[in-house]
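Participant: Following are the structures in question.
Rule-based calculations on the coordinates, nothing more; no lab input. The shown structure was predicted, so the numbers you read here are calculated from the model rather than taken from an experiment.
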Structure P
Amino acid sequence: MTVTELPGHFAPAAGPIVDRPGIYEMTNEQYHADPVPGGSLSSTGARRLLTPSCPALFQHERAHGQKRRRVFDFGTAAHLQVLGSGPELVEIKASNYRTAAAQAARDEAYDRGAVPLLPAEWEQVQAMAEAIRQHPVASRLFAPGSGLPEQSLFWVDQATGVWRRARPDWLPYPTGGRLIVPDYKTTVSADPRSIERSVYDYGYYQQDPWYVDGIRSVCGVEDVVMVFVFQEKTAPYLISVVQLDPVAIRAGRRRNREALSIYQACTASGQWPGYSDRVEIVSLPAWAEKQESAK
C-alpha cells in the first residue's frame, strides 16, 4: 500500500496551504507554522488554552514560537531513530558545549534545521531504537512497511467549525479491522505507576481522543485505538506499552471540548485573556493548611 491509498485526501504540501480536510505530507516546521488560513488548533494548543495555562500564553507561543530546549532535541532524535523520519542528526565531536568550536558546530546544525547530539547522546538514541526493535509489542507497532510516520491530519470540528490538526507519530495502513495507532514517548520512568502521573501532567489523556477524532474524520475508520509507547532514557531503556482506560479518555474528551469552545470564542472576539482580570482569593495548599491547623 502506498501513501496515496490511505483513506482521505492526500495532498503533498507545496507552500503549503491547507484548505480542505485530509492527510498532508509536510515538514514538522510547516506543520507547526499552521498552514490553515485563519488558523487551526492542535492537541498541544488545546492543552495550552486550559488551566494551568491560559489563552494569553497560547496566543503568545503561537505568535512567537517556543524557546528551544535541549530536552526537545533529544526527544526529536529518539523519534527519528525509532520512526525513521525527521530532521538530520549531527554528531558533535565534543564532550560538551563549553568550547567555542563545539558551540559553533551546534549552532551551524541548528541553522540548517538539523539536531546536534553529543557522542554520548548519539550512542544513547541508537541503543534506544535497538531496544524498540527488540521489544515484542513495540517492534510490531512501528514495523517498517506497516504505516507512515508523521503525517499531518487536518479536519473541521463539526460542533464549533474550528479547524483541528494532528500529527501522529505513526499512521498505520488500515487493514479492515481495528486500527491501533502508536505514539512514542521518552520518559524518566516507564513504570506504569509513574506513567499514570505523566499521562495527567502532560495531558496525554487529551491527546488520545484528539488524535482518534482526527483519524476517524480524515481516514473514515471508526474503530481506532491509541496506545502509548513509553521508553526510559537510561539503560537498559525499558519500555511499557499502555492504553488509557475509558475514564481517562472521557475526561480528555471533556477537556478538548472545553478548549475548542475557548478557542472559538477567543478567535471571534480577538481577546486572549490571561489567568484572571479580577482580584482572586488564594488559600494555602491543602497539605499546608492541614499542617498549620494541627499546630
Structure Q
Amino acid sequence: MLYFIVNPNAGGVNGYRIWKRLERRLVRKKTEYQVVLTGGRGEARLIAAELTENAAGSGEEIILAGVGGDGTMNEIVDGVHISENLILGYIPVGGGSDLARGLHLPRRPGACLDRILSSGEVRKIDYGVLDYGDDAPMHRRFLVSAGCGFEAGFTELLRIQHEEGRLSGIPVVRGAAEKAAYLNCLLNMKTVRGSLILDEARRIELNHIFLMSALIQPTENGRRLAPGSSSADGLLAVSVLHNASRLRQIGALTASGFRITPNDAGVRMYSCREVKVILEEAMPLHADGETCGMQSEFIMRCVKQKLNIIC
C-alpha cells in the first residue's frame, strides 16, 4: 500500500499547493493511495507510527512517502515501526533540503513522485539516534544531523518567532526575518567548554565550543560540515567549531561554498559510531532541525543500514 504524509505548511504555503499538483497526477495514473495531511508539530510522528504499527507482522509491503521538509521526514522516521516491509519515500518541498541533497533526489517534486511510483532504486541507509534528558530520558531518531550550539540556537529562535507570528508567509518578509534571526544568533551565541567521548574509548577536551554536529548526510542547513561522508557506512561524521574569536567563527560559517575543513582555525572532525557530549553549561540541542531544548549531556549514535528508502 502507498501512503503519503503531507505537511501542507512546508515551504510557507507551498506544501499544499505542490501536493494538489501531485494528487492530480496520481488520479490520472489511477494510482491507489491514501493521504493524511498534518495539522501541526508532532502529528507526522503519530501518523507514521499508526500506519506502520502492524507492518512487520502482516508481511505487507508499505511505501510511506513524506511530502514536506527535513523536519517532516524527521518526524516520520522518528515515529515509524522499522521493518523490512517498510520502504520510505521523500518528496521535498521548498529549497535547501539536506536529506534530498545527500540522497541526490531530483529537484522537481514530480520527478520524485515518478521514482516512488516506479519503485525506483531502493537503498539501505543509516539513521542516527539522539539520547538526551536527565529526568525524563528521550530518544529521537535523525536522518541528517543532530548537534548543539549555533545551528540549534538558530532553529530554536526561528521556532519562537514563528509561534509569535513574526515569520510572515510573504517570501520577502520571511526571508528578511530569517536573516535577522541568523545574525542575532551568530553574534550572541555563547561558547562552552566541554568534552567528547568517541566510541566509549577516546576522550577529547575542548574549549569555546560554538557548534558541534554529528552528521549522517554531508550538509546541515546547506553548509557542508561533513565533506565526503556516506549515509550507509554506519558512522557519524562529527564536526566541531571551537574558537573564542567571533570573527573566526563567522569566517568559518560563511566560508566560500559554505564548507568547513579541518584546516580552518578551530575546526575538528572525527568519525565514530557513537559520541557522548558533556558540556559545562547547557546549549541548545537539535535533531534534523527539530529543537530538543537546552541540554548539557547527550549521546548520538549511528544505526547502520536499517532504513529502506527510494532514491
Structure R
Amino acid sequence: MNIFKLQDFTIEQINEIIDLAEEFKAGKKVDYQGKKVVTNLFFEPSTRTHYSFEKAAMNLGCKTQNLEAENSSIRKGESLYDTVRFFESIGVDAMIIRHPQKEYFLELQGKIETPMISGGDGTGNHPSQSLLDLMTIREEFGSFAGLKVVIVGDVVHSRVAHTNFEVMKKLGMEVYTSGPEIFEEPGYNFVEFDKIIDKVDVVMLLRVQYERHEKNFNISTQLYHNLYGLNMERVNQMKENAIIMHPAPFNRNVEIGDEVVECDKSRIFKQMANGVFVRMALLNMVLGDE
C-alpha cells in the first residue's frame, strides 16, 4: 500500500484514518518491537514532517533510518529511483519520501514493492499534513460539512493548499483562497481577505515560499503583513468560535503576527502535536497491522 495523494481516498477512508489517529492520541498501543524499519528519504529540508514521522515510528516500536542527502550518492548523480531501489534492496519495511519534483512518485509506482508514504511532492501534494489539519478541524467542530475555510498566502506554490482545497471541498466544506494576486490559482475561489475573514470558521495561513519562485517577489515583509497578514485587528473580526491554522514553518510578523501565533484562537501547535498521531495511523496502515 502506498500513500501519495489524499485525493485518492474516499470520505469514509479519510474519516477512518482520523479515527485511528484519535485512538492513538487516546492511548492505543501498537508495538512492532523493533522488527520494522522505517526509512525517511527527504530530498528537501523538513522539520515537522520529517521528525514527526520519526517520532511516530518510534511510538510504534519501529527502528528508523534517515537519509543524509548531502552525504549520499545523490551528490554523485544517483537517480531517485536508484536511491529508493537501494533501500528496498536492503529490506526496509516502509519509506517516507519528500522530493522537490511534483508527482515524483509516478516514476516509482509499479516498480517498488516496499510501501511508500509521500512527505510532500514539489508544489503538488502533502497528504499527511492535510490529514493532521482535518483531524484538528474535526476535533474542534465535530464534522466537516458546511464549514467555511479561507487559505491565505502563497497558494500557487503550496502543496498544502492544493491538497486541502480539493479534499476539504470533497468533505463538504466551503473553501476560499486569498492573498496577493500574483499567488492566485485559477479555479481556487479567490477572494479579498478582509471581505471574508468575518464569515469563515477556519483561517489557514501559508508561508511565502521564496525558494520556489521563478521571479523575485518584490514586496516588503511589512507591506505583506499589512495587506495579507493576520494581526490582532483582523483576529478580532473573526467569528467567536473560528480558529487559526498554519502548516508551518511560519514567518512571524509576515503572514502571521507574533502576538497571533499562540493566541486563544490559534491551533498551530495542536496541529503539530496531531501530526504524530496521524503519521502513526498512516505508518500502521502501510505496515499491515490495521
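Participant: Matching task: 12.4, 36 is the computed value of Rg and Dmax of the Cα atoms in Å, for residues 32-87 alone. Pick the structure from P, Q, R. Numbers along the way, then the final one.
Facilitator: Details: P: 13.5, 36; Q: 10.9, 31; R: 12.4, 36.
Going through each structure in turn, the value belongs to R.
Participant: 24, 56, 18, 2 is what came out when P(r) over Cα pairs in 10 Å bins from 0, in percent, for residues 208-271 alone was calculated for one structure; which of P, Q, R is it? Working shown, then result.
Facilitator: Numbers: P: 18, 32, 29, 17, 4, 0; Q: 24, 56, 18, 2; R: 20, 50, 25, 6.
That value comes from structure Q.
Participant: Related question: One of P, Q, R was used to compute Rg and Dmax of the Cα atoms in Å, for residues 120-279 alone, and the answer was 16.5, 50. Which one was it?
Facilitator: On the way: P: 17.8, 57; Q: 16.5, 50; R: 14.3, 42.
Attributed to the structure labelled Q.
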